[in-house]
Structure 1
Amino acid sequence: MIGVCSVLYITFDGITDPLGRSQILPYLTGLSNKGHTIHILSQEKEDQYKREGNAVFELLKNHGISWDHIDYQNKPPIIQPLKQCHKIKGRAVKILATKAIDLVHCRSYMAGWVGLQIKKKHGTPFVFDMRGFWADERKEGGIWPHSNPIYRIVYQRVKQLERELLFHANYVVSLTHKSKKIISEWTHIRDFGDSISVIPCCADLEHFNPSRYTTSDRKVLRKKYNLTKEDLVIGYLGSIGTWYMLDEMLDAFAFWHKHVPNLKLFFLSKISLDVLSPKLLSRGIPEDSIRLHSTSYERIPEHLTLFDLGLFFILPVFSKSASSPVKQGEMLAMGLPVLCNRGVGDTDQVIEEIDESLLVEDFNEVAYERVMRVIKDKSYRESLTPACKATAKQWFDVNHGVEKYHSIYTKLTG
């Protein structure tokens, strides 16, 4: 086939993780369907690999995708991640020695380092799929505290690596238009021209399809979680911590709950009640207004039918200008209006296309009061559903993402 190539896809995020199932495999299976030969090299967590490995192997086998991996290890910090980089590099070199690889696709910075070493030694072009401003995320999230001299050095070294990757990459993929604009203005690195594109965190719209679930399905599931037909459910999807503003989300819920007593907050997340209980007590939030559950990627859409609204607050700092929340596309695809804050990637623009009143302008009661209409007014809330689905298709359809990657692959190797 004209324009197809053999690609080594390197990721330090496990493809057996929920993130990998959502944000890696749908693209790669789509690219395989386009005729590209895909070889995946990843690191996998032991528990996830035991739980999901066979299913992933079967999926990849059905699409003719080969997969090699190393075991995930992250301790001691700094030292072990460096060792992991060299392990992945060693595996990658072996793959290059046995397979005709045309292109290396690097997901984020550590994979980018491997791709850079391969290009310098073998001349193989690489795509730097940067996924965000990683060093700044670690610094602003307190993971690499700037008060620690060792982490200051780590930050500086990774920022130096960032410049090298942006300079040497044959193509750069950014998650947001906002971050693309920032990068394009870094003319001291290079003139990026038409060698940078935006591909956000997309959603598989066949998987996240509300029409697959009936009203009866929803009633059965609501009964399982002790939710009555009068209960109004605000839902949060995904991990909690670092940049996700749990305290502020609970402050907002406490305010809304005072005005709407039948309001429930459902965390589709691994968070525990032990973590939440003291926070609920200090805000006067009754525990029976909270639901907690964690589920597999396959069952996320089904559980999203429990929600009447989605919610997320993300720390609006510089690094988050490059953030595309996975949960946003998935909840919108299910027709859910999403309450969220400004200042995160392209979120402002996305939500404004649905209704600007869904955007929380600040983290105080005045701002929380301004978004009450979508909570109180059922007919208004339901009127937003078509716009939510249309916006998800326009911005986050994984098929659009596959087409963009296909175009990049063809441009670099055709």
Structure 2
Amino acid sequence: MFNPEKSFVMLNKSIFATFFGVLLVVGCSAPQNGFEVSSTLSVQDKVVVLSYEQVNDYLPEDIGNKYIEVVNSEGLSLPAQCDDLDKDGRWDELAFLINLEAGVPQTVYFNAVDKSELPDFPKRTNVRFGYVDEPYAEVSGEERLKSTDSPTISGIFQMEGPAWENDLVGFRNYYDARNGIDIFGKATTEMALDSAGIKGQNYHELDDWGMDILKVGNSLGAGAVAIRIGEEIFRVGRCENGTYEFVTEGPVRAILKLNYLGVPVAERTYDVEHVISINAGDHFYKSKVRVNNLQGDEELVTGIVNMEQKEAFEMEEHGMQIVASHGNQAYLGEMLGMGILVPDTDFVETWKAPDEGDGIVETHMVAIDFESDSSAEYYFFGGWEYQDEGFKTMEYFQQQLTAAAAKIAVH
């Protein structure tokens, strides 16, 4: 584990940008010289993302319909995936993993190859949305249910909705009007959720791979979303039409998209897009929420469930405002740390929801400003003692939150 300090990353290119004290430089003088990455921090499993066009600039010939193998200076292939984000048949972004030692630059090279020639790497991220009955097919084209109870949806969908995981932690979304988010604690680095909750498996009981570790109730759970106008808060869940879209999964990252058309908020109606991504080796997932037709008085709200009445605390690290809680708040009473990380330029405030009543309850609430493009971003962190005994202590949890903020800042 490293001790994060103010840092910068240099990816040699004659284009400079500053992010929260992190200096980013991308480039190289000629394609055959390779692509250089360095950092003043030691970072494990750092994901580097480049567009198709950026990668093309480093190759002597156009990529065309080929895929990219990423090779380091020793000739070893790095875990990578080419993601077709818009489903037009050609990949849009290259994502690869690299371990960085503080102050030691590394050079990588791009080889354009046929898909069949790509090296095979262990799958460290996964998305699963399946039916609960045989043949346990993947869900596609199903609208979000308008019900609000677990028995209705659990008889249709495995895990009650789409789930996403990496080698450290997993999450799921209730695919109905509740629209809550839950946590799967993992005791294995293998992808486990494809078989969770089917063929007699009960994810509410501790299994070899882990279990569902959170009680959500009518809270926002592990980072579900709402919209605030003035003093009123409206859960995003009820809508005219809600859909799910699988985007990608693989050795580096997984992405899914949740869409909500016709979300009623006061006397208004919004369309909401929630893009969720998780990278290999992280204890957190990223949310990017975009809302159309904003009138300027709205804020995005997310939160951390507080059914066990644990006090929240705040930290400010590497350009991130962090709201978190820690204690015996997992399903069996074990130690669980949860945190929300928000860019400090967008953070508005945090407060505690009522413990009972109508609407959202038992939640440490966090309000976030929308950007000019009508989007807002945040990260949700979960650390479970059965995955890493270090999370038994507040000190270790806070160290990991700091490390996560530093890793996010290293663009």
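No lab work stands behind these numbers, since they all come straight from the coordinates. Here the structure is a predicted model, which means the values were calculated and not measured. Cβ atoms are built from the backbone, for glycine too; each structure is taken alone.
Data overview
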item: Comparison of 1, 2 - label where relative contact order in percent (Cα under 8 Å, 6 or more apart) is highest; result: 1
item: With distance in nm of label points 7 Å out along Cα→Cβ at positions 293 and 341 derived as 3.5, matching label from 1, 2; result: 2
item: Given 1.6 for distance in nm of label points 7 Å out along Cα→Cβ at positions 101 and 173, calculated: source structure among 1, 2; result: 1
item: If helix-only ellipticity at 222 nm (-39500 (n - 2.57) for each DSSP H run of 4 or more, over all residues; to 500) is computed and equals -14500, the structure in 1, 2; result: 1
